[in-house]
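Readers should treat all values here as calculations from the given coordinates under stated rules, not as data from a laboratory. Just so we're clear, the structure is a prediction, and the values are computed from it rather than from any experiment. Cβ atoms are built from the backbone, for glycine too; each structure is taken alone.
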Structure I
Amino acid sequence: MESHLSIDEVAKRTGLTAYTLRYYERIGLIAPVGRAAGGQRRYAASDMAWIEFLLRLRTTRMPIGKMQAFAKLRGAGDSTVPDRRRMLEAHLTDVLAKIEAMRQCAEPCRPRSRITARLSSPWRRNHFLMKDMLMNTPNRYEHGLAKLREIDGEAGERVLQSLDGIAPDFARYLIEFPFGDIYSRPGLDLKSREIAVVAALTALGNAAPQLKVHIQGALNVGATRTEVVETIMQMAVYAGFPAALNGLAAAKEVFAQGGNR
């Protein structure tokens, strides 16, 4: 008899969160999986094989919109095999071209003498080695994507999806620098970083959609509603009452949608 896995077991095996697995099912990347008598998801071997294939597509940076298109073709049956093959061949060509471009750029990006000069003091050594590590790690995108999902969950996925059809490269920049580099640094925990972002976006006064995403993000990583409200109120002193009022309105909307801390 075929064994089936719970959503928590699949999350442990794949590195995806249970939230992301449910989100992928909701947007059509994963077909509706079987359910136990109590309604819990039960993943079969065929479901796991497909999820592992999706992870390979994601690792090679196929945009989520194209992954959805591929999943839709797969769901349409064997008649779409030629179309799916062409899609994968085009993606492979793009991946290989990027690998070759990175290979050609690799050697000039290793300034050995400059790195040696940077190590003249302990502070400079730590500063520049950390910078080199962050900027040159091959997993910079994956680290950033994991951090985005940890903080923003579905809201972060929606932001990336909205960029697929117009600026997929910008989506990559959005992942690599803010989340792969800055959010991944030591020194501040995620709650402190999100409180700082809520304050900054409130003070800007012109970023309501982003403010709502980060208010929810702050709640996701441990901030309380009271801490969010007090942070926004504090901005009245430095950014003015209109900015604080707009921020409180955004917080009220987020709380009404289910922010429960």
Structure II
Amino acid sequence: MAYKQRCNMGADPRLLGRDFYVVAGVFLVLCVLSRIFGYLSFHVIAEFFTIIISFFVFFMIVIHRNAGLSTFLLFVGSAYFTVGLLDIFHTLSYKGMGVFNVNEINVATQFWISARLAESSAYALGALFSSFVVPLFIPMAGYLVFGALVSYLILYTGMFPDALLADTGLTGFKIYTEYIIISLLLFTMISLYRLRTNFSSRLHLLFILAISTSVISEFFFTLYNDVYGVMNMLGHVTKGISFYFILNATVASIKGEE
């Protein structure tokens, strides 16, 4: 109850401030403009928007780890450094970038699915262990090991399952893994409803919005075969919106503790 009271004291009484609509609008305009000038430029802007947020969320959680933040947010924040790194590899290996000498559409998609697995599992584990005190370094170390392992498997061994093939499109592994990710996110939403009294109404809403837009994003990524297609674009746009919600939730939580 004390946690909820501190969050209420520090939170903006408006559920969504004007800054959200301004930043979200600017992001969408940039995405549309970059889409006009080529999908690759759109993809770089969309991805680095979320990568910057990933690192910001992670370092803010690390800096304020002893400020009494909820276990849920600590779990979520602990994964975002790894998520950001995997998304960098996803961006640099994307079709047309030419950074790595690899099968770009498959490798980029493998990094994508790995980043989303890390993110969604952090949400689910955070909700599952919300009533426990878990030192930040434990999930943080776990996700760093996960990121290093999948990067090695993808780049050096070829043992990571194929995700997208030029002749057949999305593989069964990619599609079923997306549904696993969606299931983890839905589990988190249900758990957060049960835990809603632990958060202010604004903070609870921000978490729900972040997760629900992530679910929509993952659904789009079960429907595409063209990495430059509309479904792929919609998935990246909704991913950006989801990350902006979790950024707001992180800032609101930290303000509530200060």
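Suppose distance in nm of label points 7 Å out along Cα→Cβ at positions 52 and 220 works out to 1.9; of I, II, which structure was it derived from?
Working: I: 2.8; II: 1.9.
Label of the originating structure: II.
Suppose you compute relative contact order in percent (Cα under 8 Å, 6 or more apart) for every structure in I, II: which one lands on 13?
I
Of the structures labelled I, II, which one yields -0.37, -0.67, -0.75 when log10 I(q)/I(0) by the Debye sum over Cα atoms at q = 0.10, 0.14, 0.15 Å⁻¹, for residues 76-203 alone is computed from its coordinates?
Among I, II, the structure yielding -0.37, -0.67, -0.75 for log10 I(q)/I(0) by the Debye sum over Cα atoms at q = 0.10, 0.14, 0.15 Å⁻¹, for residues 76-203 alone is II.
Ranked on distance in nm of label points 7 Å out along Cα→Cβ at positions 60 and 188, which label among I, II comes first with the largest value?
The maximum falls on structure I.
If we compute percent of Cα pairs over 31 Å apart for structures I, II, which one ends up with the highest value?
Structure I comes out on top.
Where does the value -22000 come from, among I, II, when helix-only ellipticity at 222 nm (-39500 (n - 2.57) for each DSSP H run of 4 or more, over all residues; to 500) is the thing being computed?
Label of the originating structure: I.
For distance in nm of label points 7 Å out along Cα→Cβ at positions 68 and 172, the calculated result is 2.1, so let me know which of I, II that is. Don't jump to the answer; show the numbers that get you there.
On the way: I: 2.1; II: 5.2.
Working through the options, I get structure I.
For which of I, II does mean count of other Cβ atoms within 10 Å over residues 36-43, calculated from the coordinates, equal 12.4? Provide the component values of the computation, followed by the final result.
Working: I: 12.4; II: 16.1.
For mean count of other Cβ atoms within 10 Å over residues 36-43, the value 12.4 is produced by structure I.
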